Structure P
Amino acid sequence: MILELSASNFQAEIQNHDTLVLFYANWCGHCHNMMPEFEKFANEVHDGVNIARIDCALNGNGEICQANAIKGYPTMKFFDHDGKVTDFIPEKRTADLMEKKLNEILHSN
């Protein structure tokens, strides 16, 4: 399941939760190309980890994306329950490699 984030719920949803966030723009071709793999990855069971996305092109969401230093799309970041933010860069944007990267981050914390 993918949690849909916006400027109104972003902080509340990532606070005190391990959350992987996809920052994307609805006009971005690369985002459209990777979305089926992201959705496949999100439909896997991730114990205790929220899988979320925020459309930076929608009104009001741009400030959240700027505050998180998003300079291009798609960008993924892992927010841990203690507030630590880690860039989430899988080798390729496939569900399997996203899963591998998530496991690496979870086991390094």
Structure Q
Amino acid sequence: MAAQIARWRFQIKTRTLVPSVECRAIYGLNPDAPFSFSDYLDAVHPDDREIQRSTLAAAIERTGKYDLEHRITWADGSVHRVRIMGSLTYEDDGTPFELVGASMLMD
């Protein structure tokens, strides 16, 4: 399988994931399938959930950068590796607004 790259946005206050069609494909979904932040968290491999959680928290609370490679599990049970990179944007008052980034299927 060739590497696939997809764009996404994650709105911090509402915890809303706004994925591209390509993002859904990376997670083994049809282009019109719903894909929420909760769906993303469910797809993260159980052994990688803590590092995903701590890396996301660090991006929002301290670094402003999200950079992580981890495993995901598709609905068919197959396991895949993704690299996720994003940058935090801020409200005028300095409050974190959203992460804007890309995901790449590594396998």
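What follows is calculated from the coordinates using simple rules that are stated; it is not laboratory data. Everything numeric here is computed off the predicted structure, so don't read it as measured data. Cβ atoms are built from the backbone, for glycine too; each structure is taken alone.
Data overview
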{"item": "Test item: relative contact order in percent (Cα under 8 Å, 6 or more apart) calculated as 36, pick one of P, Q", "result": "P"}
{"item": "If distance in nm of label points 7 Å out along Cα→Cβ at positions 14 and 62 is computed and equals 3.0, the structure in P, Q", "result": "Q"}
{"item": "Comparison of P, Q by mean count of other Cβ atoms within 10 Å over residues 30-37 - largest value held by", "result": "P"}
{"item": "Label whose coordinates, when helix-only ellipticity at 222 nm (-39500 (n - 2.57) for each DSSP H run of 4 or more, over all residues; to 500) is calculated, return -5500 (choices P, Q)", "result": "Q"}
